[in-house]
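**Student:** Following are the structures in question.
A short reminder: the numbers here are calculations on the coordinates, not readings from a lab. Please read these numbers as outputs of a predicted model, since none were measured by experiment. Cβ atoms are built from the backbone, for glycine too; each structure is taken alone.
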Structure 1
Amino acid sequence: MRKIIQIVHTSIDGFVAGPNGNLDWFENAGEHLEFVNELIKSSDSALFGRTTYEMFNDYWPIAKDDVNSSQAEVQFAKWYDSATKIMLSKSQESLNIENTIVISSDVPETIQKMKSGPGKDIIIFGSPAVGQLLTDLHLIDEYWIFINPVFFRSGVPLFSTPGKKKKLHLIETNTISNGEVALHYRI
């Protein structure tokens, strides 16, 4: 069975974005992106909420052809280009974009079918509302949480809805030279 793995940045105080949804305090290039490129080798699909999908789709399809892109950016952009993009959206029912699936209803059943179907793992990038929903539905198998050396004091929390406690099992940790700590957990 395919695993669903959420990869997410968070501040030390637990926010995945600043008060206005800003992500500019998180480093997404260099050594961090090289590390993520290793993580995505086991996957062939990316799962997002609509906002994160739009952010990724505005940048990554053209990054591989940008002469200023680093080798890590080109590598990620090529993976993104070939990956199946899965977008959860309440407001959009379809997109006419190759390799893109929109799920606007029957989320638990549809995601469970995808997990049971053929293919490699499915990665959720950011998308805290999607992560929370799929956590509550017991559909996420693992987390890679990148704790960044910054305080936001307010913003978008990683986990915002109350629910039952979940015990996570630490699989591994990694430290990135910019001060990020990557924590890999299995549910």
Structure 2
Amino acid sequence: MEIEIRAIRAEDHAAAHAFQCDYLDRESYEEFLQRATGNPDLYLAAFAGDELVGIVYGHPSRRDASTAALQGIAVTLEETKQLARTGVGSRLNAAFEEAVRRRGMRRIDLGAADDLKVERFYLKNGYNPYELVAMDANYEQVERAAVADYASGKELQEQLRTKHQAQQVIFIFDKIIG
């Protein structure tokens, strides 16, 4: 199956918003439009023919002009498509990295979902964990802790989960891209 990755267009907005709400961030259509049109080169989608089957999006960091924040990446898990774990996510990630490079930024930062498969995806794509964030049941941060590497971070992740009875403890990753 041929997969095309490109920036979304106005005619893709409804499908991209629905996909984003199903797999990643739920937000109003108006908020979505602000995100998608505010940084159109940093909101990319994967298409199988005319069907949207994956997205990746982010924005310039609010703290560092040389850094982009990757906010979300997802590929359809619909079994009939059989696209999960076929490299589409890595291709979306590579396209996002290239878009970030074209803007002259040198680093990508992200918070990964508290999920082993997600963490492994980012490791496989060259991202390095540097921090953990523990969050309570209201998703409020209760502690941040630096990590030296993924293995020691996994140990600390469980310690923080127990210490705070945390709803989730997420890794913060980064990647130098140029």
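**Student:** Can you say which of 1, 2 returns 18 when relative contact order in percent (Cα under 8 Å, 6 or more apart) is computed?
**Tutor:** Values: 1: 37; 2: 18.
Going label by label, the one that fits is 2.
**Student:** Say we calculate distance in nm of label points 7 Å out along Cα→Cβ at positions 7 and 135 for every structure; which of 1, 2 gives the highest result? Don't skip to the end; give the middle numbers.
**Tutor:** Details: 1: 1.9; 2: 2.9.
That would be structure 2.
**Student:** Starting from the value 4.5: which structure in 1, 2 was mean projected area of the Cα convex hull in nm², for residues 63-118 alone calculated from?
**Tutor:** Values: 1: 5.2; 2: 4.5.
Considering all the candidates, the number was obtained from 2.
**Student:** Further question on the same structure: Which of 1, 2 yields 0.93 for Rg/Rh (Cα atoms, Kirkwood Rh), as computed? Don't skip to the end; give the middle numbers.
**Tutor:** Working: 1: 0.93; 2: 0.97.
Derived from the structure labelled 1.
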